[in-house]
Structure 1
Amino acid sequence: MFNCSFDYAKSKYFRSFNAILSTVGRYASEEVIISLIYAKCLPVLLYSTDACRILVRDKRSLEFTVNRSLMKLFRTSSANIVQDCLKFFRLLPIGNLIDIRTARFLEDLIINENYVCRLFVRNAKCSLDKTFSMYSDNIQVVSTRNLRSVISDMCFG
């Protein structure tokens, strides 16, 4: 069984998060810091999560990592406050971001003309349909282009 360890990615995430806080933490607004986190730190944390199978416990661990850093940013120990802040700033949870990235990766894999990629098309289509079915009863309605909007509607109403 193939397993992934995200310990190194989490340490790199915290390193980049702390670099942002130490540089602009006292001078910038929370909105600016969050946009920097989502632009600079999350790609470090989520690198290659789209190409490998992520277990539910790994998604929770990555979610916890981001929540702890946001708790530090908002100076709170309440996960509920962090969730409310994420909704206020209209930021998707990490699990949903991973699903969007995975769907985009699988779609690119399906249309790739490379012979090795062609060997995995059937598995990729199955995985893509499974990802879409998590968010919609009718797989035909959901595509990678509108998956983010479907998830946003679910999260933010």
Structure 2
Amino acid sequence: MPHRWIDPLAGVAGAGALLLAWWAARRWGIARQLETTLRERLGPLTATEALGLALLSGVAEEVFFRGAVQPAWGFYPATLIFAALHSGRGRAMMLWTTSALAAGAVLGALMLWRGSLFAPIVCHTLVNAVQLRRLLVEPPPTPASTPPPA
């Protein structure tokens, strides 16, 4: 099949756009608060566990939302349901819902454009892998009044 390379490249490009948007959002304290909340809720994960979780969630969520919900109910309902299921209490979690809405739109658009789950799965898995790995590596910010450990 010609142009099979477009799907993985489209997935990588979509992931790059979403990760760049999150990198820009990290300037806000609320984004860093969300990262702290997610880090606490995830608990300790090894790098292997984080990669496994990224792959499992990327595949499973895309098969469900873009493979089942979007064809049955359409782009907008699938995107809104995806965002609603990435929610929680508090301002920081509202940012997670908002970012999931944007991600759901990108993932749904990839599905519409390519007509295949491959690009959205690549995109979703890469975003989750990078974010989960970063949450494991980067320590939570220390308050300014607390001196860094020696």
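Bear in mind these aren't lab numbers, they're just calculated from the coordinates by the rules spelled out. Keep in mind that this is a model prediction, so the values were computed, not measured. Cβ atoms are built from the backbone, for glycine too; each structure is taken alone.
With relative contact order in percent (Cα under 8 Å, 6 or more apart) derived from the coordinates and found to be 19, which of 1, 2 does the value describe? Considering all the candidates, the number was obtained from 1. Computing distance in nm of label points 7 Å out along Cα→Cβ at positions 12 and 116 for each of 1, 2, which one ends up highest? Sorting by distance in nm of label points 7 Å out along Cα→Cβ at positions 12 and 116 in descending order puts 1 first. From 1, 2, which structure was volume of the Cα convex hull per residue in Å³ = 132 calculated on? Clearly, the read-out refers to 1. Which of 1, 2 yields -21500 for helix-only ellipticity at 222 nm (-39500 (n - 2.57) for each DSSP H run of 4 or more, over all residues; to 500), as computed? Structure 1 accounts for this read-out. Between structures 1, 2, the greatest calculated value of distance in nm of label points 7 Å out along Cα→Cβ at positions 20 and 52 is seen in 2. When distance in nm of label points 7 Å out along Cα→Cβ at positions 28 and 92 is computed across structures 1, 2, the figure 2.2 traces back to 1. Matching task: 13.8, 37 is the computed value of Rg and Dmax of the Cα atoms in Å, for residues 36-75 alone. Pick the structure from 1, 2. Value 13.8, 37 for Rg and Dmax of the Cα atoms in Å, for residues 36-75 alone corresponds to 2 out of 1, 2.
Given that mean count of other Cβ atoms within 10 Å over residues 44-51, derived from a single structure, equals 12.8, which label among 1, 2 identifies that structure?
2
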